[in-house]
Each structure stands twice: as structure tokens, then as C-alpha cells.
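What follows is a set of structures to go through.
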Structure P
Amino acid sequence: MKSLTLSIQHLLAMYAGAILVPLIVGRGIGLNPEQLTYLVAIDILMCGVTTLLQVVNNRYFGIGLPVVLGCTFTAVAPILHIADTYGISAIYGAIIVSGIFVLLVSSIFGMLVRFFPAIVTGSVVTIIGITLIPVAINNMGGGEGAADFGSITKIALSFGTLLFIILIYRFTKGFTRSIAILLGLIVGTLAVAVLNKVDFQAVSEASYVHMVQPFYFGLSTFHWSAILTMILVAIVSLVESTGVYFSLGDMKERDLKEKDLAKGYRAEGIAILFGGIFNAFPYTAFSQNVGLMQMTGVKS
């Protein structure tokens, strides 16, 4: 029972991040409700599968640390740009090739980390966040094509939800603070439900079970500019993951060697490859779960 409770805490800590990416991307590329439901479902499944790849420790892959993998926010803006330029199929072709790239460079990437200090990776992530502002504003207004786009009610609800998240993050500590975004989504949805502005038709029509389907959105296509973009995303994600590896290594008093990092990178390469084949996302280590381990002291 204790293990189950602790695992639910980890699930809640990563859940908001895991579902926000497919929701933002799905709406950004114009998926219908059925396709969006599949995208969320396959992403949650892949988060579990790829986490298992990382926590094992064999001679080929897996760093053997309690690392939780999830879809990276770093990929959101590039994915939207690729879809707008080349179509959905190019997204997954680029993800597949970036996964193969990570597998190929996994043995030497540990030696290159010194060339990507926090000031570089932080700047890249900040720029990516800024480029997502138009997508966020579009969603705050009600989404493209909404009849009452930009209405006072929708703007008030969106800013109210944002304010609630900020207050939770500012005035709470520990586990509650780590799930601030998830709590904001729940409270925001309840507020909209009170106003009778929630449409549950897609939920009622969705099946209880989704079958895994490779290339759900069609066969992948490959374009050099899209591939290079996703390779850059993969490099930034690997640098971020390296920080997670070393943090967990310190917590467990384990001296990580280059071969350990290589196995961790290799697991992420396989995870990214799976993301491309099953039309999900590229995956990386989630730092919020590291914070949860620091709070609970449970790091097994």
C-alpha cells in the first residue's frame, strides 16, 4: 500500500505536464476530438513504457535510477512549426531520426555536456517558451474558430485559472506545490462546468480501451530541416536529463560514470524512437519528480 501511495504521488506530479503537451499540440495542428483522445492516451502509455526502459539497469540501456520520463515541452513549438510547414507525417519522421541520432551519439555525448552550460540551455528553453505565447493566447480566447473567441468570460476564466496556479505555487509547499498546474486544470474545469460551458460529448463517445497503433496518423515522411530541428530538441533534452541523472546520483550517493550516462541516453533514444513510431512525442527526464523524491526522502 505504501508503494502504491508513493507511485500515485509520482503520477500526479508528472500528469499535468504529460497531458498538457498533447493538448497544446493536438489543438495547434487541428486534430479532431477522436484523434486528440488517441494522442493523449498514447502519450500516457508511452510515459509508462519509457520510464520502465530507464529504471532498468542492464548492459545495453537504462541508467538504473528512479527517473520518470515524459514528453518534453521543448518539442512543442518545433512540432507546431513542422506540422505547419510539412504536415503531421513529417513530425514523426523527424522524431524517429532524432531517436536514432541519440542512440548513435549516446556513447560520446557524456563528454560533450560541458559545452552546454545552464546559461545556454536555459536561454534555448526560454526562447521556446516565448514562441509558445501565440498558441497560449489562442487557447485563452477559446481556440481557433470559436464563435465567441476572446469573450470576457473566456478571458476571465483563463486568467483566473492562471492566477490560481500562481497562488498555489507561491503559498504552498511540498507535494501540493509540485502539482499546482494539475490543481489549476481541475479547478478551472470545475469553474467552466458551473457556467455550463463544458462539452463532455467527446468523453462519452470515447472508448474505454485504445489499441496501440503504429503510425496512427499515417506513414512518416522525412525532411532535412524538420529532422535537424528535432535533433536540436533532442540535444537540449539530453542536457536537461543529464542534470536529472546527476541530481539523482547525488541523492543515492552513486558515482555516475560515462558508461552509466551512455545507458541513460540510450534509453532515451529508444524512448524517442518509440514516440515516433507510435505517433506520440520525444521523451525526456521529468525534474519535478526529482523534487518529489527530495521531499519524501524515498529514492528507491
Structure Q
Amino acid sequence: MQVVPFPDAPRPGWPHPVVALGNFDGMHRGHQQLVDEVRRQARERAGTSVALIFEPHPPRVLRPDKAPPLLMTLAQKLTAFERAGLDAVAIVRFTPELSRFEPEVFVETVLVDWLRAAEVWVGANFLFGRDRSGTFTLLRALGEDRGYRAEKIEPVFYKDFVVSSTRIRHLVAEGRVDEAGALLGHHYAIDGEVVRGDGRGRTLGCPTANLVSENELLPADGVYATIAALDDTWHRAVTSVGLRPTIGDDRRTVETHLLDGYYDLYGRRLRVFFVKWLRDQARFDTLDALRTQIAEDCEAAVTLFGRMTV
């Protein structure tokens, strides 16, 4: 998969680009449907399937004090695009200057002159250009004049809910990671490097990997059944997110215990997938009581994984 930045790179020259235009935070079920349609159209036309995204996320530039925490890092998003089978990604550097582009200028500068788009596909509520004044109706009308086809997909529902990044953020922030995963179409995941902790988990019979998360959004404080991906190996695990109230050091940490044994993970990268919330964080009167609860958490996770395919 080729990745090209705008405006820093020359015109990519891709044959017949069929473009999925948006932010794609979380790469949820709605995004997946849009990407699948773009890939299908590109195959039919012997063209190039392309995602066009904005970096940084536009609210970071327009309303930094109100910008939501993102579900994905850029690296995670690019990995998701590659796994989805896209041919290329165009990353538009979003700046205050770009935010002032009228919709017509954005279309002419980026989609027509630089990308030479043959088709542009968007989600149902996509808006673009200065003050988000560009609608799908305008995008289509400009395409009829500039020589590209514009189409959109309708909102995607999961049960009674419209699938959206905003709703998924709320679910993750509330610890409802299984519901978030249902809307995403995959488990919510965070990436990071394992660093040395104080070694207390080992003394409790539960060695943990202390993860420095690269993701902005952590699930609510609590204990979760998780899956830890180390290189190409997947491990069933239990992860604690929070302040470690029994230890009382007031540091918010992400600590993951692999259920299938001890591994020396210091300095290695880990991806943790959140499967299901098990319990709230709690303060225990003694370390023995904490040790007992940890054993119960591990048993609960083993039971859960025994009932599901992960």
C-alpha cells in the first residue's frame, strides 16, 4: 500500500483513483462498508482504491479545546487500511490555511488537480470546506462539472444504533468495550511500549506488562478481559486500567497479565485488545485480599474466553 502526503508530494499519478474521503477514526462498520465499496468500484474500473484522510484531525486545528480523543493512532489507521486491501492512502496535512479553503477550492486543488479523482465516495453526513459548508449535493454538482463521479453510502446501523465514531468513543470511555467492539466490528485496541514497573505484580503471583499507551483514549478505570498481541502471537490476558487504589500511588497505569505464562516484555511493543469489562477498580485492605481478587479475575477471564472465539 502506497502512502502519499499532500501538499508535500507531487501528483501521485494513480490510474483512475476511486477515493474514500473522510477521517475514518476507529475504522468502524460504516467505514468498512465505505472502503469495501471503493475497492469494488476500483476493481470494476481497473483503477486505484484510495483513502483520503486529514492529519491532524481537523478539530485539533479548528477547536483544539473541544477536540475529542481519537480512537486510533495514525499508524493503527494505516494498518487498518492495508488490511482492508486498499491500494493507497493520501494524507492531507490539515492546516489553518487549508481549513479556510472554500469547498470549490478544496475540490479543485486536492481532488481534481492533485489526485485526478475519477470517483469520490463519502459517508452520509460528510461535510467539507470552510465552516463545513460543503455538502454531498455540492460535491456531486462539482463532480459533474469537473469530471469525477460522487456517491455516498447510507448510515450503517448495528441493532438500533447508527454506527459512529462519537458513539464508540462514549462507549469506550464508559468501559463498555464489548458494545464498542460490536459497533467497530473489531475489539478496541491500544498500542504502546512495555516499560519497567515496580515489580509488585510478580510478588503478587501475577507478573504484568506495564504499557505506555500511544492512544489518546483509554477505557474507563477497571479490570478487563483482553487479548495481547506480541509480534504475530496472540495471548489471552487480563488488563487493569486505573490508579491502583490498594497500592495507593495515584498513577494511572495500564497493566496486562498474560494468562498463558511469563514473558520478558521489557522494551517490546504490545497491542492490547479490550474484550469485556470484568469489574471496577477497588481498594483492598490487604495485599492477600488483592491477590485473591486477581486470581478470581484471571479465572473469570479464562471462563469468558472458553465461551467465545477470539
Structure (P, Q) behind the derived value -8500 of helix-only ellipticity at 222 nm (-39500 (n - 2.57) for each DSSP H run of 4 or more, over all residues; to 500): Q
Ranked by distance in nm of label points 7 Å out along Cα→Cβ at positions 19 and 267, the structure on top of P, Q with the greatest value is Q
Assuming 2.7 is distance in nm of label points 7 Å out along Cα→Cβ at positions 51 and 211 as calculated from a single structure, say which of P, Q it is. P
semi-axes √(5λ) of the Cα gyration tensor in Å from the coordinates reads 42, 18, 17; which among P, Q: Q
To test your reading of the models, identify which of P, Q gives 1.9 for distance in nm of label points 7 Å out along Cα→Cβ at positions 43 and 291 when calculated. P
The value 16 for relative contact order in percent (Cα under 8 Å, 6 or more apart) was derived from one model only; which of P, Q is it? Q
When P, Q are compared on mean count of other Cβ atoms within 10 Å over residues 163-170, the highest value belongs to Q
Kirkwood radius over Cα pairs in Å, for residues 35-154 alone was computed and gave 15.2; which structure, P, Q, did it come from? Q
Computing distance in nm of label points 7 Å out along Cα→Cβ at positions 11 and 283 gives 6.6 for which of P, Q? Q
By the measure volume of the Cα convex hull per residue in Å³, for residues 139-194 alone, tell me the structure among P, Q with the highest figure. Q
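Each reported figure results from applying straightforward, stated rules to the coordinates on display, with no laboratory input. Keep in mind it's a predicted model, so treat the numbers as computed, not measured. Cβ atoms are built from the backbone, for glycine too; each structure is taken alone.
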